[in-house]
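Below are structures written as structure tokens.
All of the numbers you see were taken from the coordinates with simple rules; none came from a lab. Treat the numbers as computed from the prediction; the structure is a model and nothing was measured. Cβ atoms are built from the backbone, for glycine too; each structure is taken alone.
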Structure I
């Protein structure tokens, strides 16, 4: 018995089939690259937002600790301490531009009132950028650019209450963002 081998005319891929397969592959790879780049952008945003939230909360905590230092350790009395606190933060922080504090050159001249040695500076139109010090792992005004700007504002509500607002701003390719924390501080000693 004789075997007959028929040669098929449809061996291999045609040029059109190859181009369709390559284009489908290219579109799927392009979709993966777009998803990857969006994921990287979202990761950068999340990193900045977390740092901004911590720095905004830190701004509130510094002012709260300053209030406590003035009220508790004032030599004359707690009421005078509250007045001294208001007099210390209001001139710089009560404007629409707000203020910033710089603890990089903090000198503990009075060990009983260390927070009173922090310099409060008015922002002239805009506050300076916070810098990241990789040696200490802290944000301040010594180090590398972080892209974050913190502004503190103080608004008097009553004679015994102020509202502290801490805002951290930053810009990315996708836009301008901010995180805002606020807290009311009271003269809690009578």
Structure II
């Protein structure tokens, strides 16, 4: 069994991946926000998400074996060896599969009555995995950022919060004093 050495993405592959991620994210957000209120927009965004997934799968079919655009299932218990965290790789596989299932169930919902399945995937399961994905991606940078915060930084931040609260309290008190006479005169 030969292992295929992966390489870093070139600028065209990175542009494709960023575009795919942006279109997919915006499309999923738009379908979620529009829901049934603006149904034609919900459908359009669903088709955009399906098109983005199809473009990603087609790109994976035409790229060479060592390309980062090539799709392959990550190893189940792989250790991180200078590459991507296996948890992120599995999260990508799960998100693509769930998004694809939500798109397919949405396409079939009108014809077959799979509304319940579509809503369960799109409003229940998929958002959980999207938030988990965001948390995993942001964990390391936030952890690094928090570890560089000193006690002086915390003291300054706390002093700023205390000052902001004091300004807010003064604003509320002065607004209440201004309103009080007008309330008294209007009740007479």
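Comparing mean count of other Cβ atoms within 10 Å over residues 54-61 across I, II, which is largest? Show your work: numbers first, answer last.
Values: I: 18.2; II: 13.4.
Going through I, II one by one, mean count of other Cβ atoms within 10 Å over residues 54-61 is largest in I.
For mean count of other Cβ atoms within 10 Å over residues 46-53, which of I, II scores largest? Before the final figure, lay out each step's value.
On the way: I: 15.4; II: 19.1.
Checked I, II; max of mean count of other Cβ atoms within 10 Å over residues 46-53 sits with II.
Here mean count of other Cβ atoms within 10 Å over residues 86-93 was calculated and came to 17.9; which of the structures I, II was it taken from? Before the final figure, lay out the partial values.
Numbers: I: 17.9; II: 15.4.
Here the read-out was taken from I.
Which structure, out of I, II, was mean count of other Cβ atoms within 10 Å over residues 38-45 derived from, given a value of 11.8? Don't jump to the answer; show the numbers that get you there.
Details: I: 11.8; II: 14.2.
Derived from I, not from the others.
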0.05 is what came out when FRET efficiency 1/(1 + (r/R0)^6) of positions 30 and 62 (r between Cβ atoms, R0 = 30 Å, to 0.05) was calculated for one structure; which of I, II is it?
-> I
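Of the structures labelled I, II, which one yields -0.48, -0.85, -1.20, -1.28 when log10 I(q)/I(0) by the Debye sum over Cα atoms at q = 0.09, 0.14, 0.18, 0.19 Å⁻¹ is computed from its coordinates? Please report the intermediate quantities before stating the final value.
Details: I: -0.48, -0.85, -1.20, -1.28; II: -0.57, -0.92, -1.21, -1.29.
Source structure: I.
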Which of I, II yields 15 [relative contact order in percent (Cα under 8 Å, 6 or more apart), calculated] = II
Determine which structure produced the value -14500 for helix-only ellipticity at 222 nm (-39500 (n - 2.57) for each DSSP H run of 4 or more, over all residues; to 500), calculated from the coordinates; the candidates are I, II.
-> I
